[in-house]
Structure 1
Amino acid sequence: MNAEMRLKLGVDSTVIGRSIEDLLTVGSRIFFQTHFYPLIKMQKSVREIFLSFKGPDDSIPVLLNVEATQTEGGIEMHCGGMIISNRNRFEKELMEAKRTAEQTLAENAELTAVKNALLDHQKELEFQLRKLKSLKEQQQEIFKIIAHDLQEPLRKTVFTGNFLLADSQKIESGVAEKLRKIMSYSAQMREMLLTLQRYEELENKNLSYDPIQLDAVVQQAIRELNSSDQSIAITYPSRCPIFYADQRLLGHLFIELIRNSISNRDPEKGNLKIDISMIETQKNLFMESSDKYQYEKFVKITYTDNGEGFLTDSSLVFQILQKSAQFNKVSIGMAFCKRIVEKHMGTIMAKSVKGSGVGYTIFFPANRPSDLL
């Protein structure tokens, strides 16, 4: 054993004369006994045999070439080898690179499958979007016919009725009364069509946020209703915190609420009483998302009346077609109210007891949407 090998193995010259097996690791010792030595005896030479020697700190991998020669004293084995620790590292790196490449290839296959599935979903989405666009265009055409084209014959009906009633002395009293009812029904229908038109236009309307004073909005709504009925008493606070909303739409909201109270007043109670109040409060901005919280300043508007009330699911109040044991009618007004509130990122809820009137609780964000982001 030359000095270089003794240096690498951390042994001195006293090792000379010992069996080579004493210098091998356990695994290489077994390989030496079962494969290496029998192979030398049969072939007299071997090339590139791998053995691990015990080093001072760790095992040392060595690649050996061996030649066996016959001498007078017996068989001599001449070994030449080189340390291949770097080669082992390179092989490990190559194996790792191979595993990485195989994993990447598998992931690419998965990505390709996902991409193809996504493309299929995009095609389906495109089909559904086209279908939705077509349905929306048809809906807009229907709204246009209902809200615009039907108003003209109603306007002419009201005009003709007023013309006939102008000379009421030539009309029998019973006929005149029926004409007034026809005109009243036509006016109600025309107002319903106008509300339907506003309901449809609200979809694409950009809101104009103004500082709102509740008393001014309620007063304007009362003036626009143009009701001279002295049996209607509406109370509201004269001074309230200012919040931001579309003033015109908020006016429509209270017009529809008051109009709904008038149409559902209780004849046995005489006067119709409506009470409107407002306070500031804190409310979670994420009303539809679970486990998400961001409390912002809201205003809470409470609207109550002493009308007939209802005994049915409160959600039906805000549907256009109110079909239940108590309701069986088409009502645009309250559906319009709900759309106005939701357009402002607010909520509206109804609660009532039959014979005890109805109450609406409305929440509006106090600030502009840009201030909430």
Structure 2
Amino acid sequence: MSIKLHLDNLPVTRMAYSYSVLNELLLSLKVLGDHKHYPLHIGWALATRRQLPDGMRREHRFFSLIFQSMLTFLWETGQVEEADFAIELEMLAKRPLAHFTDAIISALLIGSTPTGKRIVQHFTTLATFQQEPTLQSQARDWLATYYPDSIEIVDLLLTNPTALKERFITFIKQYWELVFHASWAEIESFFLQEIGRRGQRLYAEGVIQGLADLMPKMHINEDSGEVIFFNNSEDEERWLGSKDTLNLYPSYFTYPSSLFTFHRDQDERLSVSITYPLPEIRHIGQSPLPPEQLLTTLRAIGDGTRLQILQLVAQTPRSTRELAPIIGLSEAAVSKHLKLLHQAGWVSAERNSYYVLYRASIRPLANMTFALNQLLKKN
């Protein structure tokens, strides 16, 4: 499964990057209810559960349907210009009631179950849901199977949806005050650092190369302007033009997953949003480079000729035939240097007609930096 984005016509000025306190809080509640699928946060989840009073634990189980399904439909990072919990919560509270009930009904009827089965394949409004006993019965059966603590949600949707929303807002506010406020104080600096780094890379290297280290399972074809993300979602392929937007949202609590959302406005402008794990979190989730691999990485660039080759292929993809006269070596000698760079991950190879083109990769730099940091860190 993959998501392929064609970005050759997307200007860097149509890139946006930000983060949201409320989005991270909601994602943390998802982790809290399903910590087995978030290995780096198991310790945090277990410690946090112990902090919650019994009443808040019950409320968390009651709203688990929302946290586990269609979360991005309820709240999306890019809706705020400045990350501030009080402002964001007020924005959510002031949203029309339909925005909240639509998210829940979509989770009930369209959101995939653990078996992949869906009750319906299309969007359903609250008014329709209230008038269709069959849908109500199906929703109750689905909840009884997968989210038994949330069955009462159906009754509140039918009798008092406003009270349901107010109950949700109250729970979010209490969770912030009791638990998440302290967690956020510890992790916000990661977001500020990533926004700064990402902005510098995008404007220095352009859209395609600016995304090169966004996540581990991805492939970039700079010549065609394609970026392919490999994940567990359904296959998607989208073309972004000069009026479309690509939004990047770093996240502490989404690892090891990434979230993709697609939206077209009334003028048919496409907006693609990617919520991806912070680099600091990805590095924690990676095994440190073993000493022999670290040595291979360092040795590959510990030579003046190979550094020159790496600089040349960083400028533009090149073949051995193009590199040889520039370096002043035979093609066979250049190939030996490229083989060492390729083994260490500093270059990637891609066939183009009769030639193999080599392009630079910065991924070993991040791995090497993390490995050296771990090696030299004081206990």
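Comparison across structures 1, 2 (criterion: percent of Cα pairs over 29 Å apart) gives the highest value for 1. Supply the structure label, taken from 1, 2, corresponding to distance in nm of label points 7 Å out along Cα→Cβ at positions 140 and 316 with the calculated value 6.9. Label of the originating structure: 2.
11.1 is what came out when distance in nm of label points 7 Å out along Cα→Cβ at positions 68 and 276 was calculated for one structure; which of 1, 2 is it? It traces back to 1. In this comparison of 1, 2, the computed figure 10 for relative contact order in percent (Cα under 8 Å, 6 or more apart) is attributed to 1.
Suppose you compute semi-axes √(5λ) of the Cα gyration tensor in Å, for residues 84-291 alone for every structure in 1, 2: which one lands on 35, 23, 18?
Label of the source structure: 2.
Coordinate-derived values only; no laboratory data. Since this is a predicted model, take the numbers as computed values, not measurements. Cβ atoms are built from the backbone, for glycine too; each structure is taken alone.
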